[in-house]
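Below, each structure is written out as structure tokens.
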Structure P
Amino acid sequence: MTAHHIVYAVEDDGIGIIAIDRAEKRNAMTYAMLGAFIAAVRQAGEDDRVRVVIVTGAGGTFCAGTDLADLATIPGETRGVRGAAHEHDVWWPIVSCPKPVIGAIDGFAVGMGAEFTSQCDVRIVTNRARFAWNFAHRGLVPDTGAGSWLLPRLIGPSRALRLLYSGDFLEAAEAGQIGYANAIVAPEDLMDAARAEARRYLKSSPLSLRAMKSLVWRGLERDVTDHMQAHVEALSACFKSADHKEGVAAFLEKRPAAFVGR
């Protein structure tokens, strides 16, 4: 599927690829592209063929943020936000995707592009990747809310605020040092490394992965009592699942598991 420079494809092994493909504009997002991107992430989450999702950009750039020329067509005084506060899949489509999402990040990830990298579960980056939350340079706050909520939880409040206040670039090497990047590779090795990471997850129960993703991300907003209630419910459901039965049988029979996601 290609719509508004967003490419969605499913590979034979169950890996879904979503690529932002507007290289001539460093993959800067228009309103139409953003809608197509959100729709593609939602489609990947619902697609039974897909077990792991990789989000990437074309042409040596992840995403240079919002296309300001497109944004300027609507005056700020009359410009609305993209959705209501409770519409998490509109603001944080990658977090809302029930499947593991790997960011394969090369070159610039700026503004909204940086925000989307924060929403990924895992980040594989190239040695020329550069992240910037430059919203203060435009008189804004982080536009998806990820920079002000997720980023401090990923790298700590002080590091996050320093990046937000300055708008400076976070270079690949430092991103690795502070744990924002999970692996750093050469640009030509990026997609192979992202696919290799995805294949590690293909060995796991899809049911378990969905439950763990929900527990981890939702756990950031719950107190311990509420988290443990959700944990007990998830563990109880897992005990009754076909995937748990298969996982135990595969171990006892010394063979790879054939999970069905139920």
Structure Q
Amino acid sequence: MNARELAANVTELTTLPDVYQQIRALADDPHASLKQFADVVSMDAAISARLLRLVNSPFYGLPGKVDSVLRAINLIGTDELCNLVLASSIGGMFKGVSNAALDLPAFWWRNVSVAMLARQLGRQNHMPSHERLFIAGILHDVGRLVAFQQVPTLAAEIERTQTDAYDTGRQRAVLGFGYAELGAELLHQWGMPEALVEIVGCQPQPQCALEYGRDAAVLHIAARAVPLIAADSGTPAELETLVAEDLWEESGLDAVQLDTALAAVRERGSEVRGLF
């Protein structure tokens, strides 16, 4: 058993939604119009409604009400649309995982929280990839879902014995690889952009990234800090000990920026989490 085989089992059972594949095809067509994107999205009532709720939420903070799919796409752009459709669809692709095995609401609550925090950190640090950091946050722990779908007994053993949700040492001891590696392999087999594959796969050790180490470091910090959203985050000096000094340097962030980002997510996070 290895990460590639487990991911291949998933891709045999589950394909990316048609609406996402159609949007990705349009995104690759330099002659595609925004109306074509809107027509595809409008064919899926659930995704259309979620898109409109999201662009009208504090997540975007847009002035005035957005009441059409075409205007929403015009405001957020087609790349962001691809990300949102994927984020909206991913949960339904693992329906075989039961709440008894894994607390799915808590799992998605944490993932969306990581996504919001990573995006906020990227925005504060003026990173052009901050929207990509959001989708990376949504997908950062998809390997855990793969494990619970494919090898539920081993995944349950890890869940019982690991020190925290990101105990990669325990994952490797039981499976021979970590959830991040497994998630990255699945994204690769799904044909996701290489940036997402590397960011997700290298988040436990951002120093291993070839090109997107800064993004992976930001995602690493967001994943480690997300429990503090629901708690008193402490002082910046205390936050500084959350990750290794070299990861602060790699990310270009500091503990003061993390404290500010945590406060921003606390303020408007609950409304956004309810949209996914």
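Laboratory data are not the source of any read-out in this text; all were calculated from the coordinates shown. Predicted model, so just to flag it, every value in this text is computed and none were measured. Cβ atoms are built from the backbone, for glycine too; each structure is taken alone.
Some values worked out for this structure:
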read-out: Origin of the derived value 18.3, 53 (Rg and Dmax of the Cα atoms in Å; candidates P, Q); value: Q
read-out: With helix-only ellipticity at 222 nm (-39500 (n - 2.57) for each DSSP H run of 4 or more, over all residues; to 500) derived as -13000, matching label from P, Q; value: P
read-out: Relative contact order in percent (Cα under 8 Å, 6 or more apart) - structure with the largest value, from P, Q; value: Q
read-out: FRET efficiency 1/(1 + (r/R0)^6) of positions 112 and 176 (r between Cβ atoms, R0 = 35 Å, to 0.05) from the coordinates reads 0.75; which among P, Q; value: Q
read-out: Of the structures P, Q, the one that 1.06 was derived from, the read-out being Cα Rg over 2.2 N^0.38 Å, for residues 120-223 alone; value: Q
